[in-house]
1. Here helix-only ellipticity at 222 nm (-39500 (n - 2.57) for each DSSP H run of 4 or more, over all residues; to 500) was calculated and came to -16000; which of the structures 1, 2 was it taken from?
2. Output the label of whichever structure in 1, 2 has the greatest value of relative contact order in percent (Cα under 8 Å, 6 or more apart).
3. A value of 20, 16, 8 was derived for semi-axes √(5λ) of the Cα gyration tensor in Å, for residues 23-62 alone; which structure in 1, 2 was it taken from?
4. Hey, mean count of other Cβ atoms within 10 Å over residues 39-46 derived from one of 1, 2 reads 15.4; which structure?
Structure 1
Amino acid sequence: MKTPCEFWAEEVMPNLRANVARILYSKGLTQAKIAEHLGITQAMVSKYLTGKYKKLGGELGREIEKVSEEVAGLILYGARKEDVVRFLNRKFFEMFKSGVLCKGYLEYVGSTDESLCGEIFTEEPSRTQILEELSLALNELLRDEKFLELIPEIRSNFAYSLPNPKEKNDVAAIPGRITVVKGKVYALPPEFGASEHMAEVLIGLSEIFPEIRSVLNIRYDEKISDALRKAGFKVGTVEKSERSEEETVKLILDEFKKKGVLDAIIDKGGFGIEPCVYIFGKNPVEVVEKVKKLESLL
């Protein structure tokens, strides 16, 4: 019997590489450059771009398309090959655990024993993995000159939680926040327990929409409000002028309860509270993608 790793290598990876090649080509990369990034020949890139490969369908095919977009984003951000490999390894385990990849594997080997994948893949993401993913996304923001204009007076923080966080130390964030030093964006490496406010937001969200595990705050003004609308983001609003930090967290969570999964929440500020926008995502890379989309519309 073939193993899950063989299924991933023989059936899934060709689809993923083909999707990534198509995305990178649409962004202007040459076939030679795409081949270099993917570790394959230029002839294989050409084959992928002309659709000459066995395509995955159904739920698994759709999920691989999403992962391909994330991988292409990492490559375009300038991520190291080692970072992309780590990201794909994590996705491999996540997708088997979720059942999406397991169904395809069971069909591949002709089995109906759905407990097989659950017995093999039981690990939760480690704290090291969480820090690595957050660091990767943070580094992209540090390289992004446009992000400098999005940092509020209170500075930005960027957080990413373990699945089902229960306390502040289950949420990684930036010590001292993302700030500006000599006209450039600066931040210390992320740590667990570095932001009580962001931790409270993500802990509360985990009880409503556990898939939302990352958040970043940026400045707010009418131009950014306009860009949120043009981007087609689903947005909530907090408007109460006098409130404590605990009330702010409750108001953010109330917006999710009323409106469902949101891309962003505008906090219009109040007495002693600077207006800002919270950008949410399943992971830090998704949050940065949303920030990039906003920047393109400003």
Structure 2
Amino acid sequence: MIIGVLGPSGTYSDKAASLWIEKECNSISRDVSLKYCGDFIDTFDSIVNNEADIGIVPVENSIEGSVGVTLDLLMEHEVQIIGEVIVPIEHCLLSKGKIGDIRVILSHPQALGQCRQFIKSHFPHAEIRTTGSTSHAAKLATEFEEMAAIASRESASKYRLNVLLCNIQDCNNNHTRFIVFRKKHEADDLVWKNIDANTTEQADKTKLSLPHRTSIIVYLDRDRPGALYDLLGEFATRKINLTRIESRPSKRILGDYLFYIDFAGNISDTIIKDALNNILPKAGMMKVLGSYVMM
């Protein structure tokens, strides 16, 4: 099995992959290897182009919120979410030099956002540069003593950098939720449409007994008062708990949005099927991203 993740080695996506492999090791009979990708677009492309079997990307952070590019790519590609991994994030300041040497701070935009107040308080005059990943920032920081990276402890060890400061994120309770996804199969949509489909998940009775989360994308192309209220009412009347709802621009015209909705339940459950089938005629488009065991 090949897993596509954001590279180079040492990213938090790398850590998420390790946690997922550890959790799923009993069900994986093949050798597992990682394919390091340049960015999230490359990660999705590796799955769609059959260069990797599954991909793991961040979807939301407890400080910075949703990862917009991941949400957009879920809409653009035919993929299926099959799992999630919650990773505790501990950002460290890494450098070859000392704190007094630092003139440039590098990291991924999400990490920089999670350490915004720290940077402002401690390095108000430092030049901030964005990189494709936290580990890429660590790799670049090996070049000059005046450069520092915001990255993980693992990156410090891998790239032989000094850990100058630890836990520099603005909030201590910093966690990122990663999704595990694969290329979509024809049978994936049959489950909630009440058509028999012998999917792997249906056959796994142990997993079916665990709490599940389902993710969908809905587009309301008829702009009318109460349209979103009517859609959400299908969940409320059935006492289905929404765990997340967020809007993203549809990229068609200004003020036009897609709604990303996560809720508790499995698409193989009768009550969930009923809700989705009642939402379908009220929506201009509904895309079911998948059901997976909730962490």
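1. Computing helix-only ellipticity at 222 nm (-39500 (n - 2.57) for each DSSP H run of 4 or more, over all residues; to 500) on every structure in 1, 2 gives -16000 only for 1.
2. Largest calculated value belongs to 2.
3. Clearly, the read-out refers to 2.
4. Matching structure: 1.
Every number in this text was worked out from the coordinates using simple rules, so none of it is lab data. Owing to the predicted nature of the structure, the values given are computational and were not obtained by experimental measurement. Cβ atoms are built from the backbone, for glycine too; each structure is taken alone.
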